[in-house]
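Several structures are given next for inspection.
Read-outs: derived from the displayed coordinates by stated rules, not from any lab. Please read these numbers as outputs of a predicted model, since none were measured by experiment. Cβ atoms are built from the backbone, for glycine too; each structure is taken alone.
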Structure I
Amino acid sequence: MAFKSLAHKAAVLVALLFLAFSVGVTVHADEIERLKGEVKSLEQSLQEAETAETEANKKVKENQRLQKDAKGEEKERLKAEGLKLAEAVRTAGNNRTRAAVSLAGKRSELRGEASKVAEEQITAAGDTNTRAKKAGDALSTWSAALGDRVPTPPVSRDTSKMDPSEAAEAKRDDKARLQEFVDWADKEKERLDTEIARADSLVKNENKFSGADAHDRLLNESKNLKSTLDTRKKNVDSQLRAAKEALRALER
């Protein structure tokens, strides 16, 4: 009787553990799908910002072309218009930078979730092939979320032709945008340290997937991703130094 009671408790415990694991997997999957949707939306926003910047640059070039043959009042009018168009280009560029940083931030969240799922497969329940497939799928999401470009710092505006109050306001705005970038880059470096450690863990524990059909591919992808993450960290660090230098220049 006691043995049956113990067996029943053990069965209940196993069932609860399996349920907890299943819920955990579902939560991760739901979160990854949610983040993928947000990334897609922000990718569209960045594309729109890039298009707006391109159009703004076209208008500046057209204005400059017209100025070459203009004279008198028409030339003065075009010059005044040119100053406004140049400001529009800077605004469009700043909007593009902010859109890029927003997208990078959301991609970072997706990378964090996917990298967590990949690393968890080292000790997760289930047969080797199932764990290797889940790790491989998570690696693919993780790699894709890196994107192909690292955001660059926003460009400070030329205040030499502005009146003092306008110049001061422009500098305050430029400082705020640069500080936003610095804050993002600092956090990004921390996130990359975590991801590098997770990729390294997959490489060092590759024996946990021994015998799986996708073992070799998983190991190679883990190594390649770690290398990519190392390079990404160097690039982010370079952009961070540039942003800090731009901030110092605004203080001079």
Structure II
Amino acid sequence: MSLCIAVAVLSMFGMDVDLLTANLHVETGMAYLDQGLPDKALGEFNTALEISEDAFEAHLGLARVAVINSSWNTAEEQYSLYICLQPDDCRAPLEMARMLNTTGSSPGDAMNYAEDALALDPLNGQCWLVLAESESNAGNAEQAIAWYTRTIIEKEELADEARVRMGMLHFDQGELADARELLLPAANAGREEAHHLLALIYLEQHDDLRARDSINRYLYLAPNGNWADSARIYLEELSSGNPMIN
């Protein structure tokens, strides 16, 4: 059935054609985001709202584009608007908490949004992870560890991410052995961040052989990763026999 025929049929049944058309633009915008094309996504979300102001999910899409562009104020405005329009959807408070954790600008607000998301979807593992990160950023290590542990036990698909984050928490606290134990399964599963942290642990422990191996594995998985330049410097230092810890 062609789009024109479909629209005509829907009109016969009294459906809101403008809203249906707008939602198609929202779906296209979300697909563009999945493809890493935020500029194209932005155009689709704006078009959706021009067609129908009831295309509420376009605001969620606009917030996501703003996060990608580090436009934090715009993202907060769009998330807040979506929360008002769709108060039963956990995605906006969840993503707002994640954004605030990333910027570190308001740990208290991040915690509140994480708790709001959890209340809306208590069994959502992503809510557990964001709440754990919020607890960690607020200095509540025990609570963070409890949420990470629950995620590892109950959410297999998120277990390695939880191991990496919990391993980082232990590393920051100087608990290198605990961090290493957590990170090894994630590293074996191919998590580049786990190899990064393991390399730092081995460097701290002056275990040059394992440090070199972890760095090489990280660079194999993420040759252009955030830590790639530093990793290559560490390799040079290890080769010279004079590794440095920064």
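Brief remarks follow.
- Comparison of I, II - label where distance in nm of label points 7 Å out along Cα→Cβ at positions 205 and 237 is highest: I
- Cα extents along the principal axes in Å, for residues 61-100 alone derived as 41, 14, 6 - corresponding label from I, II: I
- Entry that produces 8 once relative contact order in percent (Cα under 8 Å, 6 or more apart) is calculated, selected from I, II: II
- Computing helix-only ellipticity at 222 nm (-39500 (n - 2.57) for each DSSP H run of 4 or more, over all residues; to 500) across structures I, II gives -31500 for structure I.
- Label whose coordinates, when mean count of other Cβ atoms within 10 Å over residues 77-84 is calculated, return 13.6 (choices I, II): I
- Entry that produces 53, 17, 17 once semi-axes √(5λ) of the Cα gyration tensor in Å is calculated, selected from I, II: I
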